[in-house]
Structure I
């Protein structure tokens, strides 16, 4: 939607639903993005598009870091204007337990949204961040919807919403009026995408620049970054080799050159990688190269340039590795990127 068209849009009520022990970053990150959206519109002589409100079952609640949040509005009896309800997360130890406050919120959600969300002409949207998706599940709002949550909570979500299409390892998903994210920083990514949809890509890009968001992730991006996977170990030699691969994926690496970086023999390096990282050094290298190629394709590079920038010997080698890992072809991703 263009900026010109957005001048006539009515104000959207953003209801941040605050439960006890709510994750502070799940609130502050997206809320700041929407605040900046209004600020950037004001600088262009445009009216605000979002009205931020903070509601809860009690007038005050402690956040996850102990900071007490006061002045919360009561949960409204009805949604009288176009409203986006934002369900923020809690630490896992609280999110998997149905406390009285959580039950109160779930009952309220069911009352104001069940049977209406997604109905023709319904102006409302449900936005869930991290374990907020579990709260939507408790309210019965996820049937036949594609959704996601933090990777540690996926099994709980599948139990609470057996009819939902739970998707793992995704930064965020948008399925009609439902938008769900993996949590914390992913909530900022989702907020920026919602702003882009409502107010234009240019505005969202300027907000990302203000917030120093290094890379705006899309809904196709994995929750678990390939640059961080296979690194939950304590072995310094393996970390040293992984750092070298991340820094120079285009280098003509071999087991011999990788072993030299770790100051071990090739055979010993292979054993260490399998024991500590769960993969071989060359498979880790290919994972990093594939992710670099995927990012290049999303930014408009053709298959040949993406292969070269990532360290593949040719576009053919990239296509073969891509098919083994994900199926399909890198051309499919490039086509989607060009259509955006």
Structure II
């Protein structure tokens, strides 16, 4: 069996990405930094783990070591360091995965921070323990704040005895100089047939049952994003759904809806709701002005302005349209 078959056999839906990575291992041409692009959750993280496994074993007689794979995935390998966006909670940084699992309530947006990049540099300055190089995986790297982004760029500019894998579903948000120092590995969105199989695995709330098309479109070919959308949208009260599908005609109703949305929904849920609204209104009315106004609202919410005021102004303007 060749490298591709051993490491990436079940990822046939990402053949281009896996063939590039398998060739890098076979030819021992490993770049210092890679950028895995494409919709979130279409195999980038799992394939990154397989790639690191292949580099460590490098076609030895023990090429596919299940224990090695598990150690990398669980973060128990001494030469592996992983970074994901964090929330600042009670003065401490909490990884977004832990934050989600422990159901912390926060109106902030997760970021990769300067402290995390400093920890990365300290890790890279140490000599690898088991292998020939240190390995770093940065998830959702588009969440870098400005200072962290500049610090990462400096790290990429310096010679290092390590390998960095950056994963991003929004590479356009990264500094051009960061992207120019990485080998880009493109990942494809899942086609509608594959994505629909994931949708059928979930019990969908009645208020969403008749909106399969909108759900598939805004999921952008990503099963992870589809799951996140369903989880967030299903928590939205029926009263809000009713007012979203048939927006208030009077200013007072718009103001009450804005209050209800911001009182009941997290920032992430608000953004996903706007994505759904844009697709729904487009399918229903082909209303480009409304779509553009909602896009402006989404940008405003990501800029940490007062959420309720942003919603009030947007909904009032939608009524005027």
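With relative contact order in percent (Cα under 8 Å, 6 or more apart) coming out at 19, pick the structure among I, II it was computed from. Here the read-out was taken from II. Compute distance in nm of label points 7 Å out along Cα→Cβ at positions 32 and 232 for each of I, II and report the one that scores greatest. Looking at the calculated values, the largest one is II.
From I, II, which structure was helix-only ellipticity at 222 nm (-39500 (n - 2.57) for each DSSP H run of 4 or more, over all residues; to 500) = -14000 calculated on? Derived from I, not from the others.
All of the numbers you see were taken from the coordinates with simple rules; none came from a lab. Note that this is a predicted model, so its numbers are computed, not measured. Cβ atoms are built from the backbone, for glycine too; each structure is taken alone.
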